[in-house]
Structure I
Amino acid sequence: MKRTSIQDGDTWLHAYFDKTRLALFDDAVIPQMIELRDRAIATADAGGKIIFAGNGASASIASHCAVDFTKQAKVQAISFNEANLITCFANDYGFENWIARAIEAYAGKDDLVVLISSSGKSPNMLCAAAHSKSQGLPVVTFSGFAEDNPLRASGDLNLWVDSRSYNIVECTHMFWLMMVCDLIVGSAEYEVTQESRTPS
């Protein structure tokens, strides 16, 4: 991608802020976030865990969420970002199958799978969704770009960002997921060492 110099940075940034606000503060997603909160708590109460997965920046989001949902929201969660796991499973089963195979290896019957993809078109995300559904695991998707992207059509609950900007989509996914985490905790401001959510 060619780097260009923007002469009127102030105007450009104001426009960028406006695009970000439209994505972040979409009231239509509120019922879905409440449903995800309820699914997460039900998963924890059943003795299950949340499995977060993504590629690239979405993998970083998955790792962040796995830690915060576990520590702050008291909902056990994992992600698959260990280099040895990725390279082993991708080498042996093909890159498009490695997440599905990891889910096969690590998922329990009461788990919830959360798949994060900006484009909603990544083959390994689609295979993971198909495998999870075939095993009776509920699937939550976070995607962006095209409204009819295939990942969005693959989940039981699908949160979609109306943007084609990678950075806006990724930041919105992170923001929404952390809002759900705080919704489970019941506060936006708390000490990180406190007992956040009292297990049922």
Structure II
Amino acid sequence: MAGLLKRRKRHTAEIPTASMADVAFLLLIFFLAVTTIDVDQGILMQLPPKLEDEAQPPPVEERNLLKVYLNGQGQLLVEDAPFSVGDLREEVKKHVLNRGQLPNYSESPNQAVVSIKTERGTRYDAYIAVLDEVWMAYREMWDAEARARGYAHYDAFRATYGSENEIHAAIRPNISIAEPDAIDADDSGGS
């Protein structure tokens, strides 16, 4: 009887993993192929044409220049006076649309220049906030001019006449982005 009751050896269940590496590799290739990676585009600005080697930049009267300065601590100065970023838009509109009425503001919209200058070490988000306010001032001036001509807003006028239209030509955005002052090694504060 002892021979009749043989014990069978139990086999444990196994999961075949031979093709698991192939599946993982195919999934990796799939996800690499379909994943999109956002690329920062930066600030889109049209640069002026390059001047000839011997040509001097055109002169700008002091009256037509609105000086905007952003220091390294994020403090804004307009014409050397402390200013808030929230009030900058109205100041730019007042300067550009002055048409020679007030002596400290521009003579005409096309002669008005907004000069933005920063210090090295200025936070990028503070710079962008100032630049956005200047561009929004121009956008609001274009919008008001389009409304005065009977359009709902500037985009409706622009859809009819294109991006280079008479409103854009009458109130051209003259924005000067000045480079930060270079710091000399002698002026670094060391003895």
Structure III
Amino acid sequence: MTEKPLTTLEYALLGLVGMAPMSGYDVHKVFDTTPMGHFSSSPGAIYPALRRLERRGLLEARLDRTTETRPRRVYSLSEAGDAALMAWLREPVTRDGMVRDAGAPILRFSLMQGRLSPAEVVAYLEGYRRVVKSYVEELRGYLPDVEMDNALHARLALERGMSGYESDVDWIGHAIAAIKRTRRGVRRRRASR
């Protein structure tokens, strides 16, 4: 039987635990106190997801008895978990994936630092920008229909969606430029040594 694909929450957990070993409580605190809460701050989702990832061999757990009277499970990324995370980070953004899970492309981007080369990150962002621009044009194609139907609220909602995606295009351009500037600065510092 084929295993179910990982959820965005499960990939977020792999990414967090891949940064540093964490207990379920530590992970929950990150979700509860940062924008990661967008993906889930519910212990009812986080703890079962950690156990599923451990059963699948993507996380390893050890008991830490040093800090508390009650031992806690501390999770770290296994080799298989690292491979799964890296494969997910390298997946190009698709139209359907972006529409279905709008937060996933930015989550992936946020987890890339230190894992992918700047060139890979720039290529990912350039692909993401192409997908977003294409989707904006697709949405723009609906405008004549809502204008003909004299559906003010539908048109305004569509315009709001388009402006959000257009803002994403602007941000992606900004991110690409910032990464390229940083790469040039690193190369200059290396050359001057």
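Readers should treat all values here as calculations from the given coordinates under stated rules, not as data from a laboratory. None of the values given here were measured: they were computed from a predicted structure. Cβ atoms are built from the backbone, for glycine too; each structure is taken alone.
Comparing mean count of other Cβ atoms within 10 Å over residues 22-29 across structures I, II, III, which is largest?
Largest one: structure III.
A value of 35, 23, 20 was derived for Cα extents along the principal axes in Å, for residues 62-117 alone; which structure in I, II, III was it taken from?
Label of the originating structure: I.
A value of -22000 was derived for helix-only ellipticity at 222 nm (-39500 (n - 2.57) for each DSSP H run of 4 or more, over all residues; to 500); which structure in I, II, III was it taken from?
III
I have 2.2 for distance in nm of label points 7 Å out along Cα→Cβ at positions 86 and 150, calculated from one of the structures I, II, III. Which structure is it?
Structure I accounts for this read-out.
Comparing structures I, II, III by Cα Rg over 2.2 N^0.38 Å, which one has the largest value?
II
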